[in-house]
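Each structure below appears as C-alpha cells.
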Structure P
Amino acid sequence: MTLEIYDTRHALVEAASARIESALKAAIRKNDRAGLILSGGSTPGPVYEHLSTVELDWRKVTVGLADERWVAPDHPASNEKLISETLLKNEALNATLLPMKTRHATAELAVHDLNDRYQTFEGRMDVMVLGMGPDGHSLSWFPEARGLKNAIDPENTNLVADIQARQSPTTGEFTERMTLTARCVKQARHVFLLITGQAKKDVLESSDHNLPIRTVETLAGERLTIMWAA
C-alpha cells in the first residue's frame, strides 16, 4: 500500500479527484465502461463534488455503494442521498447509480436480491473509495458487529452482507447496515482510503492488528492508496 500525506484537505480533494478520474477514463478506454464504488462521510463528499465537474463519458459509469445505513434514500443519514446530491449532477448527471437500500424491511432479508443487483460489478470494480472511522472500521465492518465475520470471510462468495453493529458514538443510532464483502475489496482495481485528522492517522498507525482496517489493507495490498490530510 501507499501512504500519501497532503498539506491541506483541499489538496487531498484535488489529488483524489484526479486519481479517480484517471482510473475511470482508463477503464472506459479499455472496457467501454467503468465501475465506481463510493462510501459516505464528510471526507469524500467534497471529492464527489469535484468529480461531478469532470468531463468524461459518465453514461458509461455505474456507481455503487461500499455500504449503507438501512434508512430511506431521502434520510439525512443515507449514503445514497449524499452521493446523489454531491456527485450525480453537473457533468456526472448521467452516471447510473445502483442503490443498496431496497424495499425489504431489514438488511438481512435484502441480501439475496441485492447480491443479484450488484453482480453488475463482478469483476468490474475499477475504483473503490473508502473512509475509516475512529474505531478502525471501514465499509460497515465494525468491530464486534454481528455479521462481521461473514462480511470479511474470504470464502464468502456473496458481494454483500448484512451487518448489525454495536451502538456507539461512531455508529450513532443507525446500527443496521448493508456492506460489501471481502470479495469486493479483493477484486477492486484501485482502492483509495481517504482520511483526515490526526486522530484517525493515529488509529491507522496503531499496532492493533485486530482493527477491521487491517483486513482492508491485507485484501487490497498494493492496490491500496491511503490519502491523508490534517
Structure Q
Amino acid sequence: MKIDSEQWRQTVIEGALALGLAVSVDQARTMGRHALELLQWNRTTNLTAITDPLEVAVKHYVDAVAAASWIGDSARVLDAGSGGGFPGIPLKIVRPDLSVTLVDSVRKKVSFLKYAIRTLGLSGIHAVHGRLEDLGVSPHYRDRFDLVVCRAFSSLEDFVTVTAAFLAPGGSLLALKGREADHDHQALNRTDAGAFTLGGTSFSMQIHRYRLPFLGAQRSLVLLTPGSDVGGPRTEV
C-alpha cells in the first residue's frame, strides 16, 4: 500500500468509521496530500518516526480524528506541540468549523506546518513558533481557547501545568494517550468521573478507551475540565 493511494485513503475512511466518525473521500484525499508532504519533509526535518503507510494512516490520521466528536461546534482549539500537524491538521480537515492554532517550539516544524496549511488550502488554521510556557503568559494566547489538545506530553501532570493557562472560561484539556504510562496509572485506571487534582487544580475527568482499527493498539482520550462537571460521552471499550 502506498501513501495517498485509493487503498490508503479507504483505510483512513474505514478506520475512522470503526471509531464512529465519517470521513469523506475528499477529506481522506487531503489527508493523503498532507501525509505525502510530511514524509517528503521528514527526509530533512525530524517530523515523524512513523513511515509505514498503514501505520501512518491509522496512528496519525485515524487516531487524530478520534477526538473530533469530543469538540464543540466552532471551538477555538490549540494543538500543543503539534510536530507534523497532529492532531490539529486532521481535526481541521474533518471539522472545518474549528478555529485551530498549531504550536511547536521547533522552528523547522513550524515551517512545515505553515507550508502544509498553504499547500492543502486550509483556512481558519495557523501555526505559531514558540514555547508553550512563554505563549501561556501572552495576552494573545492566555485564556483564549475552548480546548487544548495534545498527544506530545509524557504525563497528564506536565500537560496540565503547561497548558491550563490557555483555557477560556468553560474550556477543557484533551490528551490523546497511548499505552498507559506508570506516571498516569492512577489517573487512567479510575472508574469514576469525580474530581481529580493535577498541577494544583481540581479537574473533572472523563476517559474514553478504545483500540485502533487494523492495529489493535490501546488508546485513551482524557478530557479534563477545571472545576466543573463534564457532560460529554464516556465510553469503555
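Quick check on the output: 1.0 is distance in nm of label points 7 Å out along Cα→Cβ at positions 173 and 205, derived from one of P, Q. Which one produced it? The value was obtained from structure Q. Can you spot which of P, Q the value 25.1 was calculated from, given it is mean count of other Cβ atoms within 10 Å over residues 77-84? Among P, Q, the structure yielding 25.1 for mean count of other Cβ atoms within 10 Å over residues 77-84 is Q.
For relative contact order in percent (Cα under 8 Å, 6 or more apart), which structure out of P, Q has the highest calculated value?
For this comparison of relative contact order in percent (Cα under 8 Å, 6 or more apart), the top structure is P.
Out of P, Q, choose the structure whose coordinates give distance in nm of label points 7 Å out along Cα→Cβ at positions 5 and 141 equal to 2.5 when calculated. This value belongs to structure P.
Comparing P, Q, where is distance in nm of label points 7 Å out along Cα→Cβ at positions 29 and 133 highest? Working shown, then result.
On the way: P: 3.9; Q: 4.5.
Ranking P, Q on distance in nm of label points 7 Å out along Cα→Cβ at positions 29 and 133, first place is Q.
Using mean count of other Cβ atoms within 10 Å over residues 109-116 for the comparison, can you identify which of P, Q gives the largest number? Evaluating mean count of other Cβ atoms within 10 Å over residues 109-116 on every structure, the highest lands on Q.
Computed from the coordinates by the stated procedures, all read-outs in this text should not be read as laboratory data. As the structure is a prediction and not an experimental result, all values here were calculated from the model. Cβ atoms are built from the backbone, for glycine too; each structure is taken alone.
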